[in-house]
Structure P
Amino acid sequence: MAPNRVVVSNNGRPQKGFMSTIYDEATSPENTTIVRSLLVFGAGVAFLHSSLGEFLLPPM
């Protein structure tokens with residue numbers, strides 16, 4: 001005979017999805033400096049990878 005299952009309720013609150021959890025963590029006040037620095041780093045990499053980054057090279 002199979003053992004009985006114990007159902008644990010989470011107080012009627014629906015469980016959050018993955019993307020909702022990521023959004024909540026990214027927008028929380030304690031993570032603003034990390035998120036801001038990642039955005040600045042990503043913008044810098046995108047700029048240097050684009051053709052506009054060639055303007056920084058010295059003329060030959």
Structure Q
Amino acid sequence: MNLERIKYQTCPYDQEEGILLTDLEEVIPETDDDGNLQYYCPSCSNTFTYCECDSRDRRY
């Protein structure tokens with residue numbers, strides 16, 4: 001899986017850049033129970049999910 005194109009998403013909390021959470025080898029992305037990608041925002045220290053199929057912000 002090519003993670004470069006999905007590596008960053010805008011954080012819904014502070015609009016800064018969130019980074020995709022992955023395994024240690026950066027090969028397999030972390031997902032929530034629904035299969036949505038999980039991101040970490042170093043600016044505000046929050047994690048959030050992102051799904052291209054959902055037009056709403058998904059915040060956890």
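Computed from the coordinates by the stated procedures, all read-outs in this text should not be read as laboratory data. Because the structure is a prediction, the values reported are computed rather than measured.
Of note:
- Structure from which 0 was derived, helix-only ellipticity at 222 nm (-39500 (n - 2.57) for each DSSP H run of 4 or more, over all residues; to 500), options P, Q: Q
- Entry that produces 28, 24, 20 once Cα extents along the principal axes in Å is calculated, selected from P, Q: Q
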